[in-house]
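Next up: the structures, one after another.
Quick note: the coordinates plus some simple rules give every number you see, no bench work behind them. From a predicted model like this one, the values you see are computed outputs, not experimental measurements. Cβ atoms are built from the backbone, for glycine too; each structure is taken alone.
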Structure I
Amino acid sequence: MTFRTPTRWYGKLFNKRVAGRLQSSNPGALSKNHLLITFEGRKSGKHYTIPVNYRHTAEGTIVVSTEARWWRNLEGGADVNLVLAGESVSGHAVPITDDPDKRERYGRSLTGFTWRWFARSLVIIEIVLH
């Protein structure tokens, strides 16, 4: 049996509510900074849908970040589906692990001046829309 901490429990409840709102016909202001990313598990084949913060880049891509381990399903690149501002779109997601300058630039766009506090724990993922 796994012990669930209050933080994990609250995170799951929060994610469920945000995901429900983003999938609704009127996501409101929430969709300005949040999107839903759906991807397939590498080993299990199970589909996961997770709400995340995002930013558009000058290169025309989308970047998201996470501290959770789900990003490992995207290693080496993976096709993803997004609910972005109420629209369903598809793309290709790649974690940025081998380009420190790009990682820092995108990380700063997501976190602002707090980047130095989160730099070690955040994984930055770049999504190219199809």
Structure II
Amino acid sequence: MKQIGISIVEHRGSFLVGLRPPDVPLAGYSEFPGGKALKGEPTRTTAIRECEEETGLKIEAVTLLHHQTFSYPHSEVALDFWHCRLDSEQSAEDLSFPWQWIPREELDDLQFPPANHNVLEILRTLAPLD
């Protein structure tokens, strides 16, 4: 089973969301930054590393929001969703396609992978970080 660290980066009531490229599983779905943990790497570290690699943004992982295992046809995954905020030195404007800030109330308008269903429920009622 693959260990995955996912960054739920919140900034001023919006969340960092991208779009999965056409050449990967779950292509076309919206996604939060994240990826596979390196051998022995804590998923908190994975979430921070993957977010910077994918988006260029430096973040701080604040708390583990949710842990879930899920079986897709292509893989079994253990997902750790980390509630994160921008590093104090990081500008929220330093984004490039396909990443953008999506207001909390618009998350339901996007199509996320099925394994994200529970964490999206949590985000609906979560107190803001900032």
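Distance in nm of label points 7 Å out along Cα→Cβ at positions 38 and 62 computed as 2.7: which structure among I, II? Value 2.7 for distance in nm of label points 7 Å out along Cα→Cβ at positions 38 and 62 corresponds to II out of I, II.
Which structure, out of I, II, was relative contact order in percent (Cα under 8 Å, 6 or more apart) derived from, given a value of 24?
The correct label is I.
Among candidates I, II, the computation of distance in nm of label points 7 Å out along Cα→Cβ at positions 22 and 70 that gave 2.4 used structure II. Consider the structures I, II: one of them gives 37, 34, 29 for Cα extents along the principal axes in Å as calculated from the coordinates. Say which. Source structure: II.
Starting from the value -5000: which structure in I, II was helix-only ellipticity at 222 nm (-39500 (n - 2.57) for each DSSP H run of 4 or more, over all residues; to 500) calculated from? Of the options listed, only II reproduces it.
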